[in-house]
Structure I
Amino acid sequence: MHNFVIIDIETTQNPVTKKEEIIEFAGVEVNNRFERIREVSHLINPQCPLSPITKKVTGISEHDLQDKPLVGVVLPEILAFFAGKIVIAHNACFDVAALNYACEKCSRTLDGRFVDSMKIAKKIFPEGSVSLSSLKQRFGVVTRGHRAKDDAMATVEVLSKLAVAYQEKEERELLHDLLSFIVK
C-alpha cells in the first residue's frame with residue numbers, strides 16, 4: 001500500500017457568495033503504519049470577514065489572517081501535496097466541497113480519491129456518534145479541536161484506532177479496503 005494523506009480544512013462562510021472560504025488547511029502524509037512522513041499547514045486570507053461562529057469555534061481572527069497568502073497562492077502546493085494519493089478527511093464531503101470551490105475560483109481542477117473517515121467509523125460503530133470529537137473521546141485522543149493541524153493529527157490517531165477495530169470486526173485490513181470508502 002502506498003502512503004496516503006489525511007487533511008483537514010477550516011472555513012468561513014463568505015457573506016456575499018454564501019460559499020465556504022478556506023481559512024486554514026493542514027495535511028499529514030502517513031505510511032501504512034500511520035507514521036508521519038511529512039506535513040503541510042497554511043493559514044489563508046479569505047478576503048472576507050470571518051463569521052462569528054468561525055471566530056468562536058476556531059479562535060482564528062481577521063488579524064491572524066490579514067498578512068497570510070490568498071488561496072490562489074497556496075492552492076498549487078496543497079494540490080501537489082496530495083496528488084496521486086488517497087486523501088482521507090473526516091466528513092470529506094465538506095472538505096471536498098471547499099476545495100472544489102477554491103479550485104473553481106482559481107481555474108484549477110481537483111483530482112483525487114477522497115475517503116471519508118466518518119463512513120469508515122459508521123461501518124465499525126453503526127450506533128452512536130462518529131463525529132471526530134466523539135471518536136477522540138472513545139479512543140482517548142487528546143488534541144485541541146477545530147484547528148486544521150490539530151484535527152488532521154487527531155484524525156491520524158483515530159484512523160489508526162479505527163484500523164484495528166475494523167480488522168477485528170471485518171477480519172481484514174482497513175488499508176486494503178480504503179477504496180470502498182471513496183467519496184463520490
Structure II
Amino acid sequence: MGKKITKLALFDFDGTLVDTELPETGKEIWLKKTKKVWPHIGWWGKADSLDTEIFDNKLIPSVKEAYDIIKTESETLSVMLTGRRLALAKEVNKILKMHGLIFDEHHFNTGGATEVCKMRTIDKLLKNYPDVEEISIWEDRIAHVDIFHDFLVKKTEDGRIKNFTIHYVPSQRHETH
C-alpha cells in the first residue's frame with residue numbers, strides 16, 4: 001500500500017502554472033518567428049500553441065513556490081489538472097519536464113466544458129483517495145474559481161472533505177481564455 005493521501009493539490013496548467021500564450025499574442029509571435037500566418041483554426045486544441053521553440057512558456061513564480069511547498073508534504077497528492085485535451089499530453093508534459101515539475105498525476109480534459117471535466121476528475125480523485133480531507137486548487141479563471149468554490153462548499157457540507165482552499169492566480173496578461 002502506498003502513502004496515505006489526505007490532501008489533493010490541483011494545479012491548472014495554462015495561465016496558472018505556466019504563462020502560456022493567448023491566441024492574440026501567440027499568433028503574432030508565431031508570425032514573427034516563423035514568417036508564416038498561424039496555420040490553424042483555433043488555438044487551445046493545437047499542439048503548435050505549446051511549441052517550446054516558438055514560445056517561452058515560463059512558470060508563474062508564485063505558483064512554482066506553492067508547488068515547491070506541496071512537494072514537501074508527504075500526505076499530499078500533487079495533480080496537474082488542465083483543460084487541455086489528452087491529445088496534447090506530449091506537449092504539456094514536455095513543458096513540465098523542461099521546468100523540472102513532477103506531479104503524482106496528470107489529468108487532461110476528456111470532453112466537455114473544462115470546469116465540468118475538472119469537477120468529474122475531482123470526484124474520481126476523491127473516490128480513489130478515500131482519506132482525502134482537504135483540497136487546494138490553483139486556478140486563473142475567476143469564473144472557474146466561483147464554480148469550484150460552490151462545488152467544494154457542497155463537498156464540505158456533505159462531510160466528504162473538511163476544508164478547501166482556492167488560490168486565485170490573477171492573469172499575467174490581463175485577459176482570460
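So here's what we get for this one:
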{"quantity": "Mean count of other Cβ atoms within 10 Å over residues 14-21 derived as 13.8 - corresponding label from I, II", "calculated": "I"}
{"quantity": "Source structure (of I, II) for helix-only ellipticity at 222 nm (-39500 (n - 2.57) for each DSSP H run of 4 or more, over all residues; to 500), computed value -13000", "calculated": "I"}
{"quantity": "Structures I, II, by relative contact order in percent (Cα under 8 Å, 6 or more apart): label with the highest value", "calculated": "II"}
{"quantity": "When distance in nm of label points 7 Å out along Cα→Cβ at positions 38 and 126 is computed for each of I, II, the largest belongs to", "calculated": "I"}
{"quantity": "Structure from which 27, 59, 14 was derived, P(r) over Cα pairs in 10 Å bins from 0, in percent, for residues 70-117 alone, options I, II", "calculated": "I"}
{"quantity": "Which entry (I, II) yields the derived value 2.2 for distance in nm of label points 7 Å out along Cα→Cβ at positions 62 and 102", "calculated": "I"}
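Coordinate-derived values only; no laboratory data. Just so it is clear, the structure is predicted and the values come from calculations on it, not from any experiment. Cβ atoms are built from the backbone, for glycine too; each structure is taken alone.
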